[in-house]
Structure I
Amino acid sequence: LVLLLNHRDPERCVSAAHALARLGDPRTPRAAAALATNALRTAYALHPVRLLTTLRAPESVPALVATLQRLLAPGDPHWRVALACVEGLGSLADEQAR
């Protein structure tokens with residue numbers, strides 16, 4: 001399921017994220033954080049970012065902040081991922097996000 005979370009097919013990503021959120025495996029937040037922060041797979045990071053928000057795990061805020069910082073460069077084409085990071089950080093309302 002974790003591999004499908006970072007798949008090119010968005011429907012598979014959504015299904016994998018939904019299943020992973022429901023399973024409650026304690027390894028999921030770490031795996032989602034690794035996928036979200038992988039600079040080589042940024043184009044596919046939208047669903048791992050959203051999953052991190054859903055999980056509300058300790059790994060969520062640091063991973064979302066790191067991903068967002070990388071995407072703030074002028075001209076970065078991954079604005080949807082950056083927007084998901086901002087929305088997730090707002091939803092989590094953690095002090096580290098300031």
Structure II
Amino acid sequence: MEAIEKQLALDPNVKFFLATDDKDIKKELLEKYPKHIFTNETPLSRNSAEGIKGALVDFLCLSNAKLIIGSSSSSFSSEAANYGNIDLTILKK
């Protein structure tokens with residue numbers, strides 16, 4: 001959340017697209033930053049056609065962002081950054 005706070009300090013009107021398959025993280029960030037976080041409302045599981053379509057939407061949204069803030073364990077964010085030629089910040093654990 002430090003990375004989100006840092007971006008909010010630079011621009012209080014900044015918006016974040018959240019692409020995650022972790023329901024707890026999604027809930028926590030939507031509750032803490034309701035005016036700044038938006039997300040794709042498709043199934044989190046990638047075990048269905050709808051879930052896979054949702055992952056593609058997430059990937060394309062991320063690849064068109066100004067900056068991607070990703071976790072150290074996420075190849076998804078790094079691939080989206082490569083695809084969109086976007087700066088990537090990796091969070092430390």
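Where a number appears in this text, it was derived from the coordinates with a stated rule and is not lab data. Small disclaimer: the values here were computed from a predicted structure and weren't measured. Cβ atoms are built from the backbone, for glycine too; each structure is taken alone.
When you work out Kirkwood radius over Cα pairs in Å for each of the structures I, II, which one comes out largest? Kindly include the intermediate steps, with their values, before the conclusion.
Values: I: 13.0; II: 13.7.
Max of Kirkwood radius over Cα pairs in Å: II.
Out of I, II, choose the structure whose coordinates give helix-only ellipticity at 222 nm (-39500 (n - 2.57) for each DSSP H run of 4 or more, over all residues; to 500) equal to -14000 when calculated. Walk me through the numbers before you get to the answer.
Values: I: -19500; II: -14000.
So the calculation was done on II.
When you work out relative contact order in percent (Cα under 8 Å, 6 or more apart) for each of the structures I, II, which one comes out largest?
Values: I: 25; II: 20.
The maximum falls on structure I.
Of the structures labelled I, II, which one yields 1.2 when distance in nm of label points 7 Å out along Cα→Cβ at positions 12 and 36 is computed from its coordinates? Before the final figure, lay out the partial values.
Details: I: 2.2; II: 1.2.
Of the structures listed, the value fits II.
Can you rank I, II by distance in nm of label points 7 Å out along Cα→Cβ at positions 4 and 76 and just name the one with the largest value? The partial results should precede the final answer.
Details: I: 2.9; II: 1.6.
Sorting by distance in nm of label points 7 Å out along Cα→Cβ at positions 4 and 76 in descending order puts I first.
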